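Please treat every number below as a calculation from the coordinates, not as lab data. Here the structure is a predicted model, which means the values were calculated and not measured. Cβ atoms are built from the backbone, for glycine too; each structure is taken alone.
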Structure P
Amino acid sequence: MADTVTQLLLERAEDDNPAIIYDDKRWTWREYIAEASRWAAATITAADTTRPMHVGALLGNTPEMLIALAAGALGGYVTVGVNNTRRGEALAADISRADCQILLVDAAHRPLLDGLDLPAVTIFDVDGDEWRSRAAQAGELTPYSVPGPMDPFMLIFTSGTSGNPKPVRFAHMMIPFAGPPLVQKFGITSDDVCYLSMPLFHSAVLLGGYCVALVAGAAIVPAPFSASTFLDDIRRYGATYAHYVGKALAYVLATPEKLDDADNPLRAAFGNEATDRDLNEFSRRFGCSMWDGYGSTELAVIITREPGTPAGSIGKGFPGVAVYNSQTLTECPRAKFDENGALANADEAIGEIVNTSGGGLFTGYHNDDKATGERLHDGMYWSGDLAYVDDDGWFYLAGRTGDWMRVDGENMAAGPVERVLLRLPQINRVAVYAVPDEHVGDAVMAAIVLGDDDSLTPAQFEEFLGAQRDLSPKAWPRYVRINSDLPTTATNKILKRELKNEGATAAGGNLWIRPARSRAYEVAGR
């Protein structure tokens with residue numbers, strides 16, 4: 001049984017089923033692997049083998065990105081997934097931090113490199129004649145190495161929601177580990193078409209989409225994400241399986257519903273961190289089955305939904321997954337709820353999600369022992385995510401460790417408040433976070449994006465909050481900003497640090513303020 005990406009690819013070297021579908025172009029698996037082998041040979045002949053064999057890929061969701069991924073595996077070198085939403089010195093720092101000696105770029109992203117200082121980095125434009133000629137004349141591939149299961153297939157940068165992105169060593173075995181359960185659950189075969197619109201430089205789509213196609217021999221449709229063209233693409237390509245991240249579902253659901261939305265070939269979708277409301281609504285609207293899980297780029301903690309998962313829960317953890325107090329290094333008590341269903345012991349029940357067995361498949365960050373030590377210490381992996389667990393072992397996310405708020409002398413986490421606010425049908429996306437209180441501690445602020453055709457008044461919002469019996473009065477947002485969109489990472493995670501930096505302002509939208517000891521909201525500036 002294959003335990004590396006290299007082995008999975010070589011098993012398909014003579015497979016004439018479709019591998020890549022893009023616009024009106026088609027590649028079989030045989031053609032895909034042959035082209036990737038040429039790219040690998042061309043890369044190795046241009047490399048300095050005395051330096052780390054790290055090859056950056058600053059590419060879009062295109063066949064070229066898929067070819068670059070396969071080339072790295074076949075050539076036995078490490079592909080660096082370069083985040084194509086980064087700019088300027090931040091982009092240059094990522095390339096340097098990952099020790100890229102070669103950088104593959106396409107015409108669409110070549111301008112991002114203008115003016116950047118990239119010493120000792122050889123840049124190839126994969127859309128240019130020089131690269132095409134080099135690949136065509138590269139000759140037979142002699143791999144740089146033959147990777148083992150725990151050798152890095154890629155360096156993948158974290159999302160950077162809580163600081164500078166860090167390059168994670170993403171082991172080969174993660175792909176053959178993640179693929180079979182999804183293939184089995186959804187019955188994926190070589191007749192299926194996998195629609196992959198999340199960034200191919202990130203782990204989410206590799207572990208939720210690429211692995212499925214590679215294990216089953218299904219076709220891949222790489223595509224840039226667009227909420228407005230999502231359904232058209234599904235129909236156009238005959239896509240039967242799709243990967244998503246939670247906020248992307250919200251973007252799609254914000255588009256106006258049509259009577260024939262369910263008239264499409266999509267059978268199943270898998271992803272992570274979607275809300276219950278969005279999972280149910282997407283399944284109803286588009287007529288497909290959904291399965292959602294929790295995980296991080298590091299893949300040290302795995303939590304999945306299973307039958308019977310309560311509303312609001314992200315599921316149950318794999319063995320060793322628990323919630324711990326980071327100060328006492330002990331497991332947190334189980335969550336207790338009051339008669340209204342509100343969390344009654346947040347101070348003691350909310351803690352950090354850990355893997356008590358160690359790092360799992362996480363082998364550390366590249367060239368960053370300090371950051372690795374912050375995740376791996378005291379014999380456990382510390383995720384940086386807050387959660388609580390009920391008496392039956394169900395996990396509930398409470399935000400990031402930076403999402404703690406101190407409101408009127410009480411500790412409060414953002415996650416439970418966000419789940420309550422998402423009950424309001426007009427709200428499509430929301431982020432809850434702390435801003436400074438005018439006296440002491442924190443004030444609660446909510447940044448909200450409404451559905452495309454929806455509206456909301458301060459009075460309607462107040463009425464809704466008053467009807468939520470499991471929402472503490474202290475959790476009512478003091479400030480509410482309504483925006484057409486919010487700052488996000490490349491994988492559509494909301495960047496709360498940017499929201500916090502903007503403070504209690506409208507930031508181009510509308511701002512409502514609830515005066516202290518009042519329930520009514522006032523529109524700022526009136």
Structure Q
Amino acid sequence: MNKITILWVDDEIDLLKPHILFLEGKNYEVVTCKSGQDALEEIRKTRFDIVFLDENMPGITGLETLTEIKVLDASLPVVMITKSEEEYIMEEAIGSKIADYLIKPVNPNQILLSLKKNLDHSRLVSEKTTANYQQEFRKIAMDLSMVNSWQEWAELYKKLIYWELQLEEIEDSGMFEILESQKVEANSQFSKFVDRNYVDWFDNGEGPVMSHTLFRELVQTELGEAPTLLVVIDNLRYDQWFAFEDALSPFYKKRKEVSYYSILPTATQYARNAIFSGLTPLDMEKRHPDWWKNDTDEGGKNLFEDKFLGAQLKRLGMDIRWEYHKISSLKQGKTLSQNFKSQKDNDLTVIVYNFVDMLSHAKTEMEVIKELASNDKAYRSLTLSWFKNSPLLEIIQQAQNMGMKLILTTDHGTINVKQPSRVIGDKETSLNLRYKTGRSLTYEEKEVLEAKDPSKIHLPSINVSSSFIFAKNDMFFAYPNNYNHYVSYYRNTYQHGGVSLEEMIVPFVVLEPR
């Protein structure tokens with residue numbers, strides 16, 4: 001292994017001989033020079049791992065040298081060392097992307113700590129993360145055998161996401177594979193839990209907040225103090241929310257984050273209509289037959305969300321000024337962003353943003369998206385890239401300037417499907433890959449959650465003998481006809497409608513403007 005090579009630049013370098021001997025004793029190689037000009041010559045000749053740079057030198061200053069170093073090699077870490085504690089010097093140095101900032105007199109251990117922080121950081125983080133997860137692995141395994149409430153499942157799911165995000169940053173594929181196996185086991189146990197308890201959540205008052213109670217239980221209580229922007233990002237999973245949470249922090253600070261449960265099927269026409277209507281799908285069909293569409297009905301299934309919301313507000317006795325916007329294209333997003341000041345007098349502005357849903361569908365249909373979102377890490381990264389460059393972030397910045405409270409949530413999540421499950425149905429059977437509804441369905445019972453009487457889980461029936469089945473874990477339904485082609489086409493795509501932690505447990509976040 002090559003020695004780490006340090007360039008130390010200080011016009012009083014002779015006084016630092018004890019520090020240099022200390023570092024050489026730790027097996028570092030140290031090259032010294034007394035001016036910024038000499039340092040730049042050395043950097044042109046030699047590849048260094050890190051630079052220690054005195055700020056106050058005759059000739060070109062440390063800050064001027066720093067600027068030149070970044071031109072020569074933007075990735076070279078530079079640690080600024082200075083006698084001065086003046087704020088403007090710190091700001092200049094930090095603005096120039098220094099690796100560290102040390103105040104003289106420095107002792108050898110400070111130098112060693114800075115080296116480890118900057119050069120051994122990845123290895124030390126990797127070793128510590130691995131050790132911590134190995135310890136946590138046993139606790140998660142124990143929790144999996146004992147967890148028995150919707151609250152505990154939400155906490156366990158968030159813990160699994162936390163470790164997924166930690167482990168994906170380190171080079172330890174073995175640990176990541178162990179976590180993946182824990183996620184598979186967790187989804188298997190979660191499906192059994194939902195099978196046992198889902199029916200009761202509607203009736204005993206002890207279930208979680210669900211799609212049809214979300215507005216009444218969580219949104220309504222936030223309205224009134226300040227104008228509020230409610231953003232529903234279609235198809236947003238918890239891990240994707242964690243991925244772009246930091247992008248919001250310059251504009252908003254989080255006040256509350258809770259998990260709520262999407263109803264089954266975890267599909268837009270059911271879950272999002274339930275949010276805006278405040279009703280179960282069965283009640284929507286009864287109360288608003290002109291607005292509710294079953295799977296086999298012609299036409300769009302989410303065309304009346306604004307009407308559903310208006311009816312719910314009236315039912316709740318809320319006399320407020322509100323507007324609803326659905327964004328399904330870049331052009332629509334830019335138009336709303338350009339005209340967003342017109343929302344300033346609203347008590348509630350609702351935006352449904354469809355990008356993540358379009359992304360998951362594009363992954364199924366377009367080879368380039370399959371490449372860009374080949375796994376969950378890449379899928380998160382693509383979502384973050386979209387968010388940072390989207391009209392939605394522009395709208396949120398404007399909302400902050402207008403003093404609006406921000407509520408961010410989703411209708412359901414999505415899961416990367418891997419395993420096919422054979423199903424047979426007639427031509428009236430619904431087309432979704434994670435749930436089916438229809439007559440005379442034939443399927444593998446152990447691979448599905450079944451609802452032979454849909455009304456028990458507050459779903460309408462297309463006809464008298466219709467039932468619903470929901471795929472568990474990472475299954476997707478495939479017909480026997482042309483089976484191999486179908487399986488190859490849909491495997492490793494993002495789907496929703498079924499029973500999994502990723503689809504059912506989703507974020508509801510309240511943020512205040514900074």
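When relative contact order in percent (Cα under 8 Å, 6 or more apart) is calculated for each of the structures P, Q, the largest result comes from Q. When mean count of other Cβ atoms within 10 Å over residues 373-380 is calculated for each of structures P, Q, structure Q comes out greatest. Match the computed value 17.5 of mean count of other Cβ atoms within 10 Å over residues 149-156 to one of the structures P, Q, and report its label. Only structure Q yields this read-out. Where does the value -13500 come from, among P, Q, when helix-only ellipticity at 222 nm (-39500 (n - 2.57) for each DSSP H run of 4 or more, over all residues; to 500) is the thing being computed? Only structure Q yields this read-out. Quick check: -0.51, -0.88, -1.21 is what I get for log10 I(q)/I(0) by the Debye sum over Cα atoms at q = 0.07, 0.10, 0.13 Å⁻¹, calculated from one of P, Q. Which structure matches? Only structure Q yields this read-out.
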